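Every number in this text was worked out from the coordinates using simple rules, so none of it is lab data. If you're wondering where the values come from, they're calculated on a predicted model, not measured in any experiment. Cβ atoms are built from the backbone, for glycine too; each structure is taken alone.
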Structure 1
Amino acid sequence: MLRRAASNLVEGLLLAMMVLLCADVFLGVFSRYVLRSTFTWYDEIARLLFVWIVFLGAAVGVKRGAHFRLHLVTDRFAPPARRAAEVLSELAIILLGAVLIQQGWKIVELGEFQQTPVMGLSKRWVYACMPAGGALMIVYSLPHLWRAVSAADPHAASRAS
């Protein structure tokens, strides 16, 4: 139950960010073309929301098993090879998450000395989306990996997602 609540929290946060992004871009367009005076802050907010949506959305894609896979190829494999491909796929996602955490943290540290031009917000808040998204990718891929390793039928792991 706690895992479901945390998972729904991320998706709820994504929904709120999408609504805010749409409202922000609408206000930016409205201010530019109707008021003839552009709000100076709208593009910084849009950029901040967009990068967070990308990395959190990628993690939710991992949770849902929605990322691109070559089923046309792997469906032709023998069952043991299919299972190996599924395990390898999940391990690749975990590796990507680890790289995002490790490299993203280096970028977060660089952001300590940078600020957004208009709002003066530390760029650490912008760059923190990389390690956060990477950590969530790892957390969300672990149940898929467990199912792929423990399933007798490799297709059962894909269908259970």
Structure 2
Amino acid sequence: MTNSSPASTPVMERENTAPTRTLVIEREMPHPTEKIWRALTEGQLIEEWLMKNDFRPVVGHRFQFRSTPVPGWNGIIDSEVLVAEPNSRLSYGWTSMGLESVVTWTLTPTPGGTHLRMEHSGFPSEESASYKGAKYGWTNFINNLNRVVGGLQ
């Protein structure tokens, strides 16, 4: 007779393997990468084009983006810096309303300025309200970013 206790029974863990979608927005901006990097990483400038924040471009730094709460949303996005490669690549977690996602910025110098690529990954589908909301929001935020960077000396 074999004794089968819970301690000796292997436990099979399953990871969530559901496919996710990534929102990608790319723009050619007539600004040097250094100016765009400043607007992506300096808290006061981030507030001008995105939201209030306590951001610092240090890997592992936990911070929040804060906006005006609306029904169904407390106005807070919890984040952590994942990558900070000056003038090149920035990535941070973006957790809000139960959705854990990641935003990654990539800056590539071009003869006319900078190719900006923003990827926001982790959406359940392209038809989800979160994906559609992010697409609308990031389009406006990136237009604001371009305006803020254009005003930098």
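What the table below lists for this structure:
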item: Answer label among 1, 2 for the case where FRET efficiency 1/(1 + (r/R0)^6) of positions 127 and 143 (r between Cβ atoms, R0 = 25 Å, to 0.05), calculated from the coordinates, equals 0.55; result: 2
item: Ranking 1, 2 by distance in nm of label points 7 Å out along Cα→Cβ at positions 87 and 119, the structure that comes out highest; result: 1
item: Identity of the structure behind -8000 (criterion: helix-only ellipticity at 222 nm (-39500 (n - 2.57) for each DSSP H run of 4 or more, over all residues; to 500), calculated), options 1, 2; result: 2
item: Entry that produces 4.7 once distance in nm of label points 7 Å out along Cα→Cβ at positions 79 and 111 is calculated, selected from 1, 2; result: 1
